[in-house]
1. Work out mean count of other Cβ atoms within 10 Å over residues 60-67 for each of structures 1, 2, then name the structure with the largest result.
2. One of 1, 2 was used to compute log10 I(q)/I(0) by the Debye sum over Cα atoms at q = 0.10, 0.14 Å⁻¹, and the result was -0.73, -1.38. Which label is that?
3. Given a value of 8 for relative contact order in percent (Cα under 8 Å, 6 or more apart), point me to the structure among 1, 2 it was derived from.
4. Work out which structure the value 3.0 belongs to, where distance in nm of label points 7 Å out along Cα→Cβ at positions 84 and 180 was derived from one of 1, 2.
5. 1, 2: which one has helix-only ellipticity at 222 nm (-39500 (n - 2.57) for each DSSP H run of 4 or more, over all residues; to 500), as calculated, at -2500?
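Read-outs: derived from the displayed coordinates by stated rules, not from any lab. Quick caveat, the model's predicted, so the values are computed rather than measured. Cβ atoms are built from the backbone, for glycine too; each structure is taken alone.
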Structure 1
Amino acid sequence: MKIKSLLLVATFIINFQQGYSKEHNILDFGAVSDTSKLSTVAIQKAIDACASNGGGQVTIPAGNFKTGSIFLKSNITLYLETGAILYGSKSLSDYKLVKTAFLSLYTQDSIMQLIYAENSSNIAICGYGTIDGQGAAFNAKNHDEGISRPHSIRFIRCKDITVENLSLRSSACWMQHYLACERVKIHGLRIFNRSNLNNDAMDIDGCRDVTVSDCISDTEDDGITFKSTSDWVSENISVTNCIVSSRWNAIKMGTETNGGFKNICISNCIIKTTNVNPWHDGMTTFPMTGITLLITDGGIMQNIAINNISIDNYKVPIFIRLGNRARPFLNGMPVSKVGSVTDISIDNVRVTNAHKNGCAITGIPGFPVQNIRLSNIAIQFSGEGTKDDFDREVLEDIKGYPQASQWDALPAYGFFIRHAIILLLMALNLKQINPILDLPFI
């Protein structure tokens, strides 16, 4: 009797462990390595079966698989083996529109994405395979991010997220969007997002406790991007050891800034031009800005530390801007206050081949940026500023779209500074290579 009881207990333990930890291979659920066929149903069945057993790993083996929208659940790891390529369908009808209860600027309408999770915890997408959104198949319209073009990855109100070691290619819109999430780890990604408009590398939006490390990205739009499209603040974030190429802003906070940004450290990063020309629209323009820090919609920016950065061949190396566009994140909700920019340090930055535009640190009348510290910064500018550049009036443009191109060349080859107090400049080495006009460096 005792032996039979022990055997029953042992059998239960073995079955429980197998049920919980057994690998769920999508091939066992009907997926086929054939991009002429959809494997959406099979992949979702594998995820659902894994979740019903308490969680575990859903494996995408080596091969070429096509899918529409799939939905991750708590305690699930989606693992792409070496040689696995997960292609997003080129047909909008294969993507499911989702209406989330979390309201932000871009979630008031139904949204679509390739891989989605909401209110889930302990989820991961990892492995050494590739996710290719085939984004060139989708026609872009103004302000249709995630509405008529799917994001490749989108997580909303999720906790304990890991996305690492993958190759991510060709999203129809932003590559990955983390909205109001906590404890996010993004590591070792190779991102090439050059097939459509709004092709950011990553968008960290109103999240807290985030680490980004050892990623290499080349994007048509912004690179490592922080947003605040609701009243949630993006805070307690570390970015390190990344190589970023971007057509517009390599490392950026904004433009959406209703909540703002707090306690963010960025270190040991290389910002460079792309090795792949031209851009998806056939243009070969130089990228715009290396580091962009913006508050324009009433939010806060506080305790930002940036150090050990190399920037090459960007028009504007550093752009810090407090404005008052005052765009609400909900329709009909007024933005009743001007935001603030304070306590920023930028140290140990080396810039080569900067263009004639110059850098900018600007507030607006009555609302200065405060406590900005620049230390050990060397910038090599092309020069070539003209008398017209020097005489041009630099408009306040308080409500304009905040970006470095709004003023073109500034009347300073180093830093144009306006409406700023308690600004500390230490050990700056600013050099014009080809000075047509001897402009002041500040």
Structure 2
Amino acid sequence: MNRRSWIAQTALAASSAAFVRPLRAAAAKRPPRILLRSSWQSVNIGDVGHTPGALNILEKNFPAAELMLWPGSLGHGSRDLLTKAFPRLRIVEGSVGADGQPTTTALKQAWADADLYLSGSGSGFPAANHAVAFQKSTGKPVGVFGVSADPISGFGAGRDPEGGTLKSLRERALALPPGTLAGDQRIIMDRAAFFFCRDTITRDYLKAQGVKCPLVEFGPDAQLGMSLRDEARGLAYLRAQGLEEGKFTAFVPRVRYTPYHRMTPPRKATPDDAKKDAINDRTTERDLAKLRDLIVAYVRATGHRAFVCPEMTYQIELARDSVIAPLPADVKKNVVWRDTYWMPDEAASIYARALAVVSIECHSPLIALHVGTPTFYVRQPTDTCKGQMYRDIGADDWFFEIDETDGAQLWSRLAAIHRNPAAARAKVKSIMASVEQHQRRMVDAVKTAARA
């Protein structure tokens, strides 16, 4: 390098440093700003609930922060849910272009304003490419809030569409050779300021793969922080349906693969969709027969009512046709069918007054735990490794692998809750105390990264 070039480069570095110093000083005088990437879809109240859960955890433990949301989808009333509950929330929308830059002015400004990009809970680290683009473009830190990374279940090279038990998924994940984890997920996992895994299978897999992130820990799904409740709507529904507090249990069905191509709006089916349909056709009746057996035993033994409700939009019809329709007449007359979709705040208000919630979906039990209600998660082998979270937070007694249990076993465990609901609610309180400790730890990492 000649002397003239050296002088010019030195002058540029000095001027840049002089410019950055007052910016940092100004930033130190304003609240830290966090850009939350979340709200992946709105056809699932679990994905809807991730966002208010994360926002509540942050507001509760980091009230000084200014919060921005970069959503994926805010349909089905989820936008109104958020704007009413978080009136100061700044929602910025857009995507990332081929040049790695925001496609809207609002999102470009949010990238400039943010001190931290925070990726919200989800399966498979949603929008990892956007996290990479943000970090490359801004040089600012990225953190991750309760994500699962299952390298076994699903479709694709080296994956098993039939899934497996959590025990088998852990063994197979940890046996994978180094370098299995690659692409944008690996890039940002190596560069992230912190990475909270919502299950310890993901945590142990990332560590076995040698991820370079300095903080890789268990941190439960953000849904567990969702504190919103629509009491007016929930109580009105209970009255209209004749559901008495403590004298009904909620039941949530599921098929092994969500039929997205058949949902509204429908899309063209792919070859993988055909394979998923075949798995559903082979397993749905077997799975839901266990739920029906439990409902029959529960209604006949207690005289209580069963409330069959959806977590996803397609489950409205599934509940009617595959859970309720085949029930015996004496049981069916004591079953309430939720025939409309809802938001997680109304679900929370109703779950709070149930004896228990029994779900083949993963997130309704998390809503129930937050409002103090005992809950079962009955896991299907295709539903990734995220179910390990229930064991990680101390809900082992209420976790079931669907292929290793039956209706009678489920009823035996539910009968214990019916006999002593106070003890079951005390257990929920203990579980949530542990969850809240993890949530504070997660926000401590956010504070450190946002103020770095």
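1. On the way: 1: 20.5; 2: 15.8.
Of structures 1, 2, the maximum of mean count of other Cβ atoms within 10 Å over residues 60-67 occurs in 1.
2. It traces back to 2.
3. Details: 1: 8; 2: 17.
Only structure 1 yields this read-out.
4. On the way: 1: 3.0; 2: 4.5.
Checking each candidate, the match is 1.
5. 1
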